Each structure stands twice: as C-alpha cells, then as structure tokens.
Structure I
Amino acid sequence: MTTTALITGANKGIGLATARLLSQRGVTALLGARDEQRGAAAERTLHDEGAAAARYVPLDVTDGKSAARAAAWIEAEYGQLDILVNNAGIARGDGRGAPSQTTLGTLREVFETNVFGVVTVTNVMLPLLRRAPAARIVNVSSEVGSIASMMNPDSPLWPMASVPYPASKAALNMVTAMYAKELAGTPVKVNAANPGYCATDLNGHTGFRTAQQGAEACVHLATLPADGPTGQLWGHLWAPGDGERDGVLPW
C-alpha cells in the first residue's frame, strides 16, 4: 500500500527538503502550496530528481475551504493519509523587534498561518490520518517557542525578545501537546520538530544550518516506529560548544 505524506508549504525551503527526503524513502509526497506556479515547479523538481510519485496539492492553510478541498482530493486519490507535516509558516516583525513595538495586526497575521492554519489543516485531515495503520503528525516548530530555552541567560536565544514568531511557536507547541493527549492510546503520534536555525527565505538565509539538515528532524518524527514518543518537541539542540546534535527540547 502507498504511504502518503502531505507537507504544507512544500514549494521551498524545509518543506521541499522534507518532501525530498520522504520521497527518497519511498513515500508519496503531496506538496501543499498556495501558489500554483511554485507548487507545480516544486513537483517538477522532485520528478526530475526521480520522485515520480510526488504531486502538487493546492492548499492555503489560512483558508478552511482550501483545506477541505485538499482533504477531499487526497481521500479520492489515496483513501487515507499516513503523514501530515504542518510546515507552512511565516515570520513578521515590527519596529526593532521589541515587544513594545509589536502591533496586533502583525500578531494576528503570524498566528493565522503558524497556529490557526495548523489547527485548520490538522482537523480536516484527521479522519484520513485515523484510517492509516500508524499515522504521524509533525508540527514544524522552533527552539524559540521553548519558553525554558528562551529564558535561559546562557542560551544563544537569550538576546531575542521579539513577540510574533516566538509566541506563535510557543502556542504551536501547546497545540501539539493537546493533540497528543487527545490521540494518546491510538496509533497516531503527534510531535513538534525543531529544525534549528536554517538558511531559508523565512530569515533571509541567515541561518547556519541547511534546509536539508532541518528537514531531517521532520522526517525522523514522521517515520517514528510504533514504540516512538508522542507529545515531544524534538530536534536540533543549540548550545555554545555542543556542535551538531539532536534531542528533546524543553517546552
């Protein structure tokens, strides 16, 4: 039986890299993207690389009707969904990035994609995920959503004080935990991935990790065995002098 994975925001960056790595494992990657040209281009890229089963799926995570259409299409084509990677995300800032400079408009815009979009897509895809023998939900979060890490004076994250993006990822972490609680005792595992500070369009390519390195955390959680964890924030651990390593991050 075909193993299918829907990756939102899959036309570039960590989303595309995740689709690529899953395709290399024999998974049919469904590339969710709101821009038709970019989504189709991503599909062609993977086809050219040998992932013939990869398919573009029109999907705007901020539009409930778009999400419902995508779910209906997946049901008609595949009957179920094995993996959902909620990768689509945006970052916005106001002024100097200080909390006192934050506007509600920016906050609402970021939460619309990074939090509300995840709930919208997850809820509409959950019936398809429940049909799979062992589904996996991966919410692409960030270390900046870890309150414990952000409040550690010895952490490289300490200087950051912006509200919109970190707050959205902290909220996403709680969303992840609550879905994990609801689905506890079922074959569906729900975890949050921390790709680390990757060079993507999100940050103007200032990150020190590659999109593929970030995607590896997503793929790890998307392919967990039956005895794997659920309800964790897992991925890159950023600490001075520690080098490259992965593990569980504190909420």
Structure II
Amino acid sequence: MDLVVANAENAAGGNGLTKRVVEDLYSTGIDCLTSGNHHWDKREILEYMQKDGRLLRPLNYPPGTPGQGSVILNLDSDRSCGIVSLVGRLFMKSVDCPFRAAEKEAARMRELTSTILIDFHAEATAEKQALGHFMDGKVSAVLGTHTHVQTADERILSEGTAYITDVGMTGPFDSVIGVRKDQAVEKFLNQLPGKFDVAKKDVRLNGVVVDVGDDGKARAIKRFELCWDEVENVRDDNKRH
C-alpha cells in the first residue's frame, strides 16, 4: 500500500497552480496535493479548488476561504490516511493558529483512521520543530515544506511521529531556491523589485519516504534526492512493469 503526497503550490512555472498542472500531476500517480501561501497566485485555481477534494489549501486559513484543508483517502488493504495541510505564522501572513488547528483536526481524524500526515508549510525552523513535538504521538508524520532546502534532521520522535524540518524542493538546483542566480543576487544587491524567472539547470526531485504501521506510528523515515535522469529511469521502469 502506497500513498504519494506532494506540495504543489508553485508547480505552474514557479508561481501558483492551474487546473492543467494539477491534472498533469495527478496523472503521474500523485494521490493528494498540499499547498501553502502561493497556491492561488493564479486566480483560476480558486474555482477548481472548490471542486477538487484532493487539492488542499492550508486548514488554518480563515473560515470561508475556498477549498478544504484536509482529506481522508481510502487506500488498499482496508486502510485509509488523513492528510492535513497547514501554514505557519512566523514571518508569514497572519492566519489562525496552526497548533490548535492541527490538534483539533487530528482528534477528529483519529476517530476515522490511524494514519495521519501533516504538511506544515512554514518559514521558521523553530515553529516547525515545535509543531512536530506538539503533535508527536497524535499523528503519523509532520513534514515541513516551504524553504526549498532539504534538511538532514529526519527522525522518529519519542511517541512515534516521523519528522523532518523540510522535505526540500523539486526543481532546478543550479539556482537560488529555484530562481535564476543572477536575478536573485541582483535583488540582494540593489533591493529593487524585479521579476524572477525559474532556472533551468540541474533539475532534481527531493522528498521523504515514511513507513507507517497499522497502529499509525511511524517505523522509518528516509529522505531522498534524485537527479532528473534518475527520475526518468524510474518512470521508464514503471512503464515496462
């Protein structure tokens, strides 16, 4: 039994999401898409998000925000998994408390499933670590996103929750967190507003694999990084088999 979850908030050319991009991602075998603070930079996604229960916006956005912040998906072998999308508050826009939102939603989901995954889209390392410890034993995994740089602190917390501060970025690594190096450097030098373009070279895929038992506790977490040629080889192997 496998479940693939991806944060896709900047999948449309490095900025937001579109219906076509979402459908393309689903066609690769992704089961659920989480997001963050940029997913509706392209306004067309607002209407689509109302209809697609697998495309999540952060749960702790204000009431009335389009879309939903969590979902429970039925898997093989009579198992299910709850997925929760959250956004942080430190160095981000003002939203509802992610800690209280996570605790309340996890309690609701535990009545329906033992396996629960949280994508915590946040800037501050301390906020991510604090949420991981706060939710330890209440969910199967707390996985950080947003900063585009994969961290090396993956571990199983004391009560059985898998944790990593940031799963990393899927995109061009010959860049500054995905954008052209010259444009990013220029912005730091002159502090003037300017347009950022997505870089093109050295595309890699970052992520983690989490093994969860029937009791909902994580047994292992392993981060990975694949260069694009490796990704293409995996896709070709899957097609042959």
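Starting from the value 3.7: which structure in I, II was distance in nm of label points 7 Å out along Cα→Cβ at positions 75 and 107 calculated from?
Numbers: I: 3.7; II: 2.5.
Only one of I, II returns 3.7 for distance in nm of label points 7 Å out along Cα→Cβ at positions 75 and 107, namely I.
Looking across I, II, the calculation of helix-only ellipticity at 222 nm (-39500 (n - 2.57) for each DSSP H run of 4 or more, over all residues; to 500) that yields -7500 traces back to II.
Of the structures I, II, report the one carrying the highest value of distance in nm of label points 7 Å out along Cα→Cβ at positions 187 and 219.
Values: I: 2.4; II: 4.3.
Comparing I, II by distance in nm of label points 7 Å out along Cα→Cβ at positions 187 and 219, the maximum is at II.
Figure out for me which of the structures I, II the number 2.8 belongs to, where distance in nm of label points 7 Å out along Cα→Cβ at positions 99 and 195 was derived from the coordinates. Comparing all candidates, it corresponds to I.
When you work out relative contact order in percent (Cα under 8 Å, 6 or more apart) for each of the structures I, II, which one comes out largest? Can you show the working numbers first?
Numbers: I: 18; II: 12.
Result for relative contact order in percent (Cα under 8 Å, 6 or more apart) over I, II: largest is I.
Read-outs throughout are calculated quantities, based only on the coordinates presented, and are distinct from any laboratory measurement. A quick note: this is a predicted structure, and the numbers were derived from the prediction, not measured. Cβ atoms are built from the backbone, for glycine too; each structure is taken alone.
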